[in-house]
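Multiple structures are listed underneath, in structure tokens.
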Structure I
Amino acid sequence: MTFKELGVSDELNKGLLEMGIAVPTKIQEQAIPLLLKNQTDFVGKAQTGTGKTAAFGIPLLSQIDAQKNHTQALILAPTRELGQQIAKQLFKFTKYTDKIFTESVYGGEKIEKQISRLSRPTQIIVATPGRLIDLIERKVVDISNIKTIVLDEADEMLSMGFKKDLTTILSKTKGRRNVWLFSATIPSSLDEIINTYVNQHALRVSIDKSDAVNKGINHQFVVGEEVNKLDTLTYFLKSEKGGRGIVFTKTKAAARTLSKQLKAKNYDVGLLEGEMTQKERDKVMRAFRNKTLQLLVSTDVAARGIDVANLSFVIHYQLPDQIEYYTHRSGRTARAGKTGISLALITKPEIKVIRELEKQLGIKFLQIR
């Protein structure tokens, strides 16, 4: 299939081709024609890294009236990074279309700056839920005329504690708009939101696990003693000369300790953890994107919304508590048709967790050395 065959306009198609996006992913193939043809509510379930931004972004841009300056669509995302990334993608998609103005707003930046940017024509707002509510309360943003609300990474927004904000935003627009919800998983708390705010006749697309699990990821594990993990990790990093990746821990304390240990061994490493200020976080991400840093050590919460191209590996220094977290973590590598390694460093009792992941996700792990 090509995007043209899915019904995408020549102008948008030209922008996609220039970005090197020529063949639709499974979620794009199924969602784009439905959303282009129907004024409908929609629930799409597909793993991280499967191209959800274009799956909702292309149909959304197609329904914007470039002649009207008011806000016509709203995209909610869990983190500042993901919000900025979505806005950047939409800008690139529209290189050859009529000018469509997108603004990204989020916590951690002075609200006055954002208020001044929003005083210009803005047809699409990409926002984190908390900051959007601040702007609505200050009467800076009016969402009464929007046609579509997109909830991207909806499960992550709930796990980050945005449930109350989401229900406030959805209830403010009820009855006058379509909701397009995209999520890697549909936990029961998300089902509750779907049952309350999404039309019961919503179109649904669920990308099958066997399709959704990224075939480009090579899942591996090494069994050893806890005390030997650092040596195993450095041995792996030596074999990956020049490769870049993220090392995940479960706790902030473990992330801080590990980043110090790696720095002491002369690795160019950045730390991401939940208690950092937005300024510190931006500085680390900038260095990582610019390739000044080879490695990031991160907790699950801190890594939400990160999208960095060409990561060759992800390492689970500590296995996550939840199966979804394994999917979110490993989905950071092997993006856009590339391949990558997801390596878990485990102790003997954790072999059963690996077997459970294989069963639940329909993947195969290879034990190395």
Structure II
Amino acid sequence: MTTDTQRTVLSGARVVLPSGVVEDGRVAVADGRIVTGHPEERPTHDLAGHWVVPGFVDMHVHGGGGASFSAGTVEEARTVIDTHRAHGTTTMVASTVTGALDDLARQAGSLSELVEDGELAGLHFEGPFISSHRCGAHQPSLLRDPDPADVRKLVEAARGTAAMVTLAPELPGGLESVALLRELGVLAAVGHTDGDYDVVRRAVDAGASVATHLFNAMPPLAHRAPGPVAALLEDERVTVELIDDGTHLHPAALRLAFHRAGPDRVAFITDAMGAAGMGDGRYPLGPLEVDVTDGVARLVEGGAIAGSTLTLDRALRRAVTVDGIPVADAVRALAATPARMLGIDDRVGSVEVGKDADLVVLDEGFEVVGVMRKGRWLREPAVVPAG
């Protein structure tokens, strides 16, 4: 393990910087941060044939490793965190699922401790303020209109750690709640909505700036009824979440969204539930049960897609090898863009001097072989150290 007093120098890899890919790059780390390197210093790791990219930032994840953030316990939350860190996600937001307000407030109180400790980047309430017509894997009986007083209650329960709230703006109180969230400094995300093009445009004008898993749980794009997809894609103020697992989106739909919005407006997310990093089987998702077969999660009752089993390393690999997205663009959507949306891009999201040394080492096939967080190896590359 690397201690804070040691200096680590990675050399020989293709390094993805904000300016693009640098061949035979060099990254120096000291005291948990990326520092200026010295040409004469001896490298500690020769990573020829590898990639070095910034640690991934997932702004929408529910679970992994058989555990869930919605359990509201520190123990389960740490299992989720450790599972995704092993796959290169060094920064993540804990997403809850629809529940009773008191239960969500309790979960927020517990999870906020991990935000305060620096283990999580914030909390995301996905529900209960969503449409019953587009509820997906959320319990319909627990849904409610986004009354601004209820929205404020959840945000206050998070003790300053709420990062985002997903809601359906067409519901009573929806637009008022979007404006409230903007006032409170919390991202308002449009999702699980049955709203039309015009109401979603009004939501963006009121302050909504994120599209929760674009295309999923909303009316489809149609030539006479463009709906929320067109409203969210065309507005430069909106960052769109995309789930690139081969199940949630056809590659053509993903490419359409990515090329229209561009890497500065796309945030690849996992929307992962407890089965991420695990095998097939039955898992809880809030109050509901999910069967996972061949890596695809569906509700036991009704068969709706219920989140994903995705990890962001797989999303990167698929984006590059299946969707044909340039590596630098895919990495931006996995790190810099979500970091900027969360307001933490001064610390994470790119390989730059002064930022936290959150780094992922990938082999030529984009498989993770090393993960560093704040200068400490969570998984040290199995390569012969230089020298």
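Read-outs throughout are calculated quantities, based only on the coordinates presented, and are distinct from any laboratory measurement. Just so it is clear, the model here is predicted, and its values are computed rather than measured. Cβ atoms are built from the backbone, for glycine too; each structure is taken alone.
FRET efficiency 1/(1 + (r/R0)^6) of positions 196 and 252 (r between Cβ atoms, R0 = 41 Å, to 0.05) computed as 0.75: which structure among I, II?
Working: I: 0.75; II: 0.95.
Clearly, the read-out refers to I.
Taking volume of the Cα convex hull per residue in Å³ as the quantity of interest, name the structure among I, II where it is greatest.
Comparing I, II by volume of the Cα convex hull per residue in Å³, the maximum is at I.
Among candidates I, II, the computation of semi-axes √(5λ) of the Cα gyration tensor in Å, for residues 180-307 alone that gave 27, 17, 14 used structure II. When distance in nm of label points 7 Å out along Cα→Cβ at positions 100 and 332 is worked out for each of I, II, structure II gives the greatest result. Can you say which of I, II returns 1.10 when Rg/Rh (Cα atoms, Kirkwood Rh), for residues 20-67 alone is computed? Corresponding structure: II.
For FRET efficiency 1/(1 + (r/R0)^6) of positions 204 and 244 (r between Cβ atoms, R0 = 30 Å, to 0.05), which of the structures I, II scores highest? The structure with the largest value is II. When helix-only ellipticity at 222 nm (-39500 (n - 2.57) for each DSSP H run of 4 or more, over all residues; to 500) is computed for each of I, II, the one that comes out at -8000 is II.
Taking percent of Cα pairs over 19 Å apart, for residues 84-187 alone as the measure, the highest value among I, II is held by I.
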